[in-house]
Structure P
Amino acid sequence: MNPSQRQESSPFHQPKAVWVVAFACVVSFMGIGLVDPILPALSSQLHASPSDVELLFTSYLMVTAFAMLLTGWVSSRIGAKATLVTGLVLIVVFSALAGASNTIGGIVGFRAGWGIGNALFIATSLAVIVASASGGLTGAIVLYETALGIGFGLGPLLGGELGGISWRGPFFGVTALMAVSLIATLVLVEKTPVPTKRTSLADPIKALKHKGLRTMSITALCYNWGFFTLLAFTPFPMHLGIHQLGYTFTGWGVMVAIFAIFIAPKLQARYGTARTLYVNLTLLALDLLVIAMFTSSTATLVIAVIISGAFVGLNNTLTTEAVMLVSPVGRPLASASYGFVRFIGGAIAPFVAAKLAAYFNVHVPFYLAAVAVMIGVAVLSRGHSLLLAAEIPHRRITEIPPDSQYRTTVPVESSSEANGPGYFGDA
C-alpha cells in the first residue's frame with residue numbers, strides 16, 4: 001500500500017462534514033460527564049437529596065431512551081441533516097433553560113427536554129459518520145469513539161472549571177459549544193436526501209426480535225447499569241471538591257479515549273470481539289467490587305474510577321462495532337433500538353443507587369452494579385456464535401445508499417454452521 005492509499009484509509013482523513021458531526025459528538029458526550037463535578041454542589045446549594053440530584057441523569061437518559069424510538073421515524077421523513085439540526089437546536093435551548101433554572105425540579109425537567117435532542121442527535125450522528133467517513137466501518141467507529149473519548153475526558157474538566165465559578169456554568173458551557181456545532185452543521189454539512197422508505201414508530205421495537213441486536217442491547221443495558229452507577233454516584237462518597245472531582249473524572253475520560261482509540265482495535269485483532277468483551281466486562285465488575293468493598297476510602301475510589309476508564313473505553317468501541325455488524329437492520333434503526341434498551345439501564349441505575357445508599361449503606365449500590373455487569377457477561381455468552389460469525393475473515397459487507405437507511409447486509413457463509421436465517425441474529 002502506497003502512502004496516499006494509507007492516508008485515504010486513515011480514520012482521521014475525513015471530509016469536513018464528518019469532522020463537523022464528530023465535533024458535535026464531542027460536545028454531546030461532554031454533556032454527560034459535565035455535570036459530574038457539580039452533583040454534590042447542586043445537592044448542597046439547592047437543598048436536594050442525592051436521589052433528587054441523580055434525577056438529572058434519570059430524566060435525561062430515560063427520555064433519551066424512549067426518544068430513540070422516534071429517531072428513525074423522524075429521520076426517514078425529514079432526512080439526516082434536518083434531524084441533526086433539530087436535535088442540536090433542542091440541546092441548545094434546554095441546556096440554556098437548565099442553566100437559568102433556580103430549582104432542582106426545573107433542572108430535571110429541562111434535562112428531560114435536553115434528552116430528546118440528544119436522542120435525535122446521537123442516533124443520527126453515528127449513521128451519518130458511518131455512511132460518510134472514509135476508511136470503512138472500522139474507521140468510522142474509531143472516529144466516533146474518538147469523539148466519545150474526548151468528550152468524556154473534557155466534560156468533567158470543563159464541568160469542574162466552570163462549576164467552580166457557578167453550578168450554572170457547565171450548562172451554559174454546553175449551550176455555547178452546541179450553538180457552535182449547530183452553526184457549523186448548517187453551513188458545512190450538505191443536505192441529505194429524504195429516504196424513500198419511511199420508518200414506522202414500531203420498527204425499533206420490532207428490530208429487537210433479531211437475536212443479535214437483542215443480545216447486544218440487553219448486554220449493554222446491564223453494562224450501563226454498572227457504568228452509570230460508577231459515573232453518577234461515586235462523586236458523593238468521594239467527598240471531593242468541584243475541581244478535584246473534575247480532575248478525577250478527566251483522568252477517567254483520558255483512559256476511556258486511549259483504550260477506545262488505540263488499545264481496543266489491537267485486542268480485537270488478536271483475541272476477537274467476544275473473548276475481549278468477556279474479559280473486559282469481568283474486569284469492570286471486579287473494579288466495581290473493589291469500589292463496593294472500599295467505598296469509604298477516597299484514594300481507592302479515585303484510583304478505581306480512573307482505572308475503570310480503560311474498561312469503559314474498550315467496551316464502547318467493541319460493542320458499537322459488534323452491534324453494527326450483527327444487526328440485520330439499517331444502521332439508524334439499529335442505533336435507535338440499541339440506544340433505547342441500553343439507556344434504560346443508565347437512566348434507572350443512578351436513582352436506584354442513591355435510594356439503596358439511603359436505605360442500606362453506600363456499599364450496596366456498587367455490589368449491585370458489579371452483579372449487573374456479570375449478568376451482562378452471561379447474556380453476551382448467549383450470542384457468542386453470532387459474534388464469531390460477524391468476524392468471519394472473508395465476510396462481504398454491502399453498503400446500500402442513504403435512501404435505503406444505510407442498510408448493511410452481512411451474508412452468511414455457505415457452511416454447515418451457517419445454514420438457516422439469512423441474517424445474523426434472526427430469532
Structure Q
Amino acid sequence: MIHYHRPQPLDRTFLTRGVVVLLLLAANGLLWLAGRFVFGIGAVTNLNNQYPWGIWIGIDVAAGVALAAGGFTTAALGHVMHREQYHAVVRPALLTALLGYTMVAVGVSIDIGRYYYIWHPLIMWNGSSALFEVGMCVMIYMTVLYIEFLPVVTERFIGRVNLPGPLSPLNGPVDRLLRFLDRTLSRTMFVFIIMGVVLSTLHQSSLGTLMVIAGAKMHPLWQTPILPLLFLLSAIAVGFPMVIFESLIAARSFGLKPEMHILGRLGRMVATLLGIYLAFKLGDLFIRETFVYLTRVSVESVMYVVEVLFGIVVPMRMFLAPKVQKSPLLLFIAATLVVGGVLLNRINNFIIAYTPPYATHPYFPSIGEISVTVGFIAILVLLYRVIVLNFPVISLPDRRMMPASKYSVRG
C-alpha cells in the first residue's frame with residue numbers, strides 16, 4: 001500500500017485547556033529556577049556535600065539523554081539503513097531529540113553550583129574524565145541536531161521570506177542564503193547523520209562509565225563493569241518506543257490518524273532490542289552472583305524488580321503480540337512501559353543505588369527540584385507544539401501526490 005504523505009505545518013489552535021495547564025506548570029518551574037539563580041542552589045534543593053546531585057541530574061540529564069535516543073535510532077534506520085518507509089517519523093523524532101538535548105544542556109547548567117563556568121571544558125580539556133567526554137559529545141551532538149533540523153527551516157521559509165518595514169530590503173539576501181543552505185545541506189547531510197549516530201553511542205555509554213567509577217557508593221545490583229554497555233543498550237532499546245510514545249500522543253493531541261503502518265513495524269523491532277538488553281542485564285546479574293540481593297526485601301531490590309519486570313519483560317512480551325502491534329492503545333501502553341523502565345533505570349542508578357559513605361540522611365528531592373523538573377517537561381511539550389504548528393515536521397496526507405482517480409467526481 002502506497003501512502004502519500006509529506007511534512008506540513010499543522011493548522012491547529014495553540015491555546016487549549018491542556019496548554020493552559022502546561023503554561024502554569026512552566027511558570028511555576030521558572031519561578032523556582034529564578035530562585036535558584038538569585039539565592040543559590042542550596043536555597044531551592046536538598047543537595048549537599050554528600051549528595052552533590054539529585055533529580056536534576058538523574059532525570060533532567062541522564063534520563064533526558066536516554067529518552068532523546070529516538071533521534072539517532074530513527075536517523076540510523078531511515079537514512080543509514082535507507083528504510084524509506086520510516087521517513088515519516090524521522091522529523092518528529094529529530095525534533096524530540098533536539099528539544100531533549102537542549103533541555104539536558106540547560107539542566108546541566110542549573111545543576112552546576114558555579115554555572116557561569118560551564119564553558120570551561122571547551123578550553124580546559126581533561127581526557128581522563130568520563131564527564132569531559134560526555135560534555136564534549138553532548139555539545140557536538142546538539143550542534144549536529146540543529147544542523148540536521150536546518151532543512152526543515154529552509155523548507156518552511158524558501159520563497160516565503162517577507163520581512164516587514166525597514167527590514168524588507170533583506171528579503172532577497174535572506175532567501176538566497178536559505179537556498180544556499182538548502183543546496184549545501186542536501187549534499188553534506190549524510191556526514192552529520194553519521195556523526196550524530198556515532199556521537200550518540202559514545203556519550204550514552206560514557207554516562208554508565210561515570211557510575212562505574214562511583215565504586216562502592218553504588219549498590220551491587222547496578223554496579224557492574226558492563227554498565228556503559230547496559231546504558232547504551234537501554235538507550236537503543238528505548239529509541240523506537242519513545243518515537244511510538246511521542247507519535248501517538250501527538251496524533252491524539254492534534255486529532256490526527258496514527259501512522260500505525262509505521263509504528264506497528266517499529267514495535268516488532270523493539271522486542272528484539274529489549275531481548276538483547278535483558279540478556280545482558282540478567283547475564284551480568286548471574287555472573288556476578290548479585291541475584292542474592294534480590295532475596296532481601298529492600299528499596300533497592302524492589303526497585304530493581306520493578307525496573308526489569310515492568311520496564312523490560314512485560315513490554316517485550318506485549319510487542320511480540322500481533323494484536324498489540326495493530327492497536328494504538330496497546331502499543332501506547334507497551335511503549336510507555338519501556339519509556340518508564342528506562343527512566344526508572346536512570347533514577348535507580350543515579351539516585352536509588354547511589355549511597356555516599358558519610359551521608360547522615362537519605363536524599364529526597366525538594367519542592368523546588370520537582371517544580372523545575374516538571375516545568376522543564378512542560379516547556380519541552382510547549383515548544384514541540386509551537387514548532388509543529390509552524391514548521392513542516394509531522395507528515396500529513398498530500399492530495400497533490402495522490403492519483404487523480406481518487407478525487408475524480410463521478411456524474
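Just so you know, all these numbers are worked out from the coordinates, no wet-lab data involved. Just so we're clear, the structure is a prediction, and the values are computed from it rather than from any experiment. Cβ atoms are built from the backbone, for glycine too; each structure is taken alone.
A few remarks follow.
- Structure responsible for 0.35, with FRET efficiency 1/(1 + (r/R0)^6) of positions 184 and 224 (r between Cβ atoms, R0 = 41 Å, to 0.05) calculated and labels P, Q on offer: Q
- Taking relative contact order in percent (Cα under 8 Å, 6 or more apart) as the criterion, the largest value within structures P, Q is that of Q.
- Each of structures P, Q was scored by distance in nm of label points 7 Å out along Cα→Cβ at positions 88 and 240; the highest score is held by P.
- Highest-scoring label, criterion being mean count of other Cβ atoms within 10 Å over residues 200-207, among P, Q: Q
- Each of structures P, Q was scored by volume of the Cα convex hull per residue in Å³; the highest score is held by Q.
- Computed 18.4 for mean count of other Cβ atoms within 10 Å over residues 216-223 - originating structure among P, Q: Q
- Source structure of the calculated read-out (mean count of other Cβ atoms within 10 Å over residues 280-287, 14.6) within P, Q: Q.
- At a computed -25500 (helix-only ellipticity at 222 nm (-39500 (n - 2.57) for each DSSP H run of 4 or more, over all residues; to 500)), which of P, Q: P
- In this comparison of P, Q, the computed figure 0.05 for FRET efficiency 1/(1 + (r/R0)^6) of positions 96 and 384 (r between Cβ atoms, R0 = 30 Å, to 0.05) is attributed to P.
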